[in-house]
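Several structures are given next for inspection.
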Structure 1
Amino acid sequence: MAIAHSARISLKLRELSQLFNSMDPSPFIDRDLDHDAEEFIVSSAREAHGSRAFELVIHLGATPDGQRANEIEDAVQHYFSVRAELKRREFRLLLRRGHSVLAIGLLFLTSCLFLSGMVAKLSPPAVAEILHEGLIIVGWVAMWRPLEIYLYDWWPLRKEGLDLQRLAQMRVRLVHPHPKSAESASIAADAAI
């Protein structure tokens, strides 16, 4: 049953194991998702505007193992929960770096402004004007990185983190093939991947 007001992400697979990275030796609940499956889910979530919940509907060409089918929602939620935590850490690290470069940039700007004032008093007028303007420009250019972090770099990370948090709470529903149409479902799953 679909969740009311949820954005549905539909994925067609031949078998449930395709959802996970086949090279990952971790226990089922801790396995990484297959890169292509993850990219499909994340890009589908980006396309769904708003703050609705997500529901992942996996259409399977073969009936999965009962235990794996019962653990699939926990495994998918766990994977995106770990990714959301990594994105939160990356966001906090960016802000810490922003604080550091802001302090360095302000100190450098202050030094440049101070030196430009000193140069204006101690140098001949033609040289003083060039050095004065040059030091002011260099001081403000040094402020570009802190401004870039605080104006542009933080919000894509924040949005990715929020999307991953929503995916970490996503409901997962498996759609098993009907015995008569298992062969046609398998062909459709092959075409989808």
Structure 2
Amino acid sequence: MWELLIVVVLVVVAVGMYNGLVKLREQADASWADIDVQLKRRYDLIPNLVETVKGYASHEKDTLERVVQARSSAMSAQGPAAKAEAENALSGALKSLFALSEAYPQLQAAGGFRDLQATLSQIEESVSQARRYYNAVVRDFNTKTQTFPSVLIARSFGFSEREFFEVAEAEKAVPKVDFGTA
């Protein structure tokens, strides 16, 4: 009788661990889908931004081409690590585009450009929030797949660690502020 009770308890615990792993896996998949949605919004906005800048600074062809190429690379990247690398390159290209726009006061004054810039800023914040949530879920999932006793269930059913959606090292650096007199 006790043996049967112990087996039943072990089965219930194993099922609970399995279901917890499935729940975290599904949360990770859903949060990655949220990141994809935000990135798609970003990708859809970039051509409008490029066209607006092109109207004012058509001779800045190299910068515009870098943005378009970075967008294309980011759209085709697969997996969190590759996607993060491509997104970081795209962010760098967009920074160049915005730096370029500062050289053209008439572009800065254009309402359409300011609206696109504001929308892109909102999307960037949404991507950042989605990335933080995804990484939190991945952390919980990876912890559960590596800790005892759930590691036994995870290995038995093929659950494997997930990749984090990392920020580039350059983005992690604290900006240097210098109030020195020149």
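Every number in this text was worked out from the coordinates using simple rules, so none of it is lab data. No experiment lies behind these values; they were computed from the predicted model shown. Cβ atoms are built from the backbone, for glycine too; each structure is taken alone.
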Upon calculation of Cα extents along the principal axes in Å from the atomic coordinates, which of the structures 1, 2 produces 85, 41, 24?
2
Distance in nm of label points 7 Å out along Cα→Cβ at positions 6 and 62: greatest across 1, 2 for structure 2
From the coordinates of one of 1, 2, distance in nm of label points 7 Å out along Cα→Cβ at positions 22 and 118 came out at 6.7; that one is structure 1
Label whose coordinates, when distance in nm of label points 7 Å out along Cα→Cβ at positions 78 and 110 is calculated, return 5.1 (choices 1, 2)
1
Test item: helix-only ellipticity at 222 nm (-39500 (n - 2.57) for each DSSP H run of 4 or more, over all residues; to 500) calculated as -21000, pick one of 1, 2:
1
Output 0.10 (FRET efficiency 1/(1 + (r/R0)^6) of positions 70 and 142 (r between Cβ atoms, R0 = 41 Å, to 0.05), calculated) maps, among 1, 2, to structure 1
Matching 2.7 (distance in nm of label points 7 Å out along Cα→Cβ at positions 126 and 166, computed) against labels 1, 2 points to structure 2
So volume of the Cα convex hull per residue in Å³, for residues 46-93 alone, computed for just one structure, reads 55; which one of 1, 2 is that?
2
Structure with the greatest value (metric FRET efficiency 1/(1 + (r/R0)^6) of positions 86 and 150 (r between Cβ atoms, R0 = 35 Å, to 0.05), set 1, 2):
1
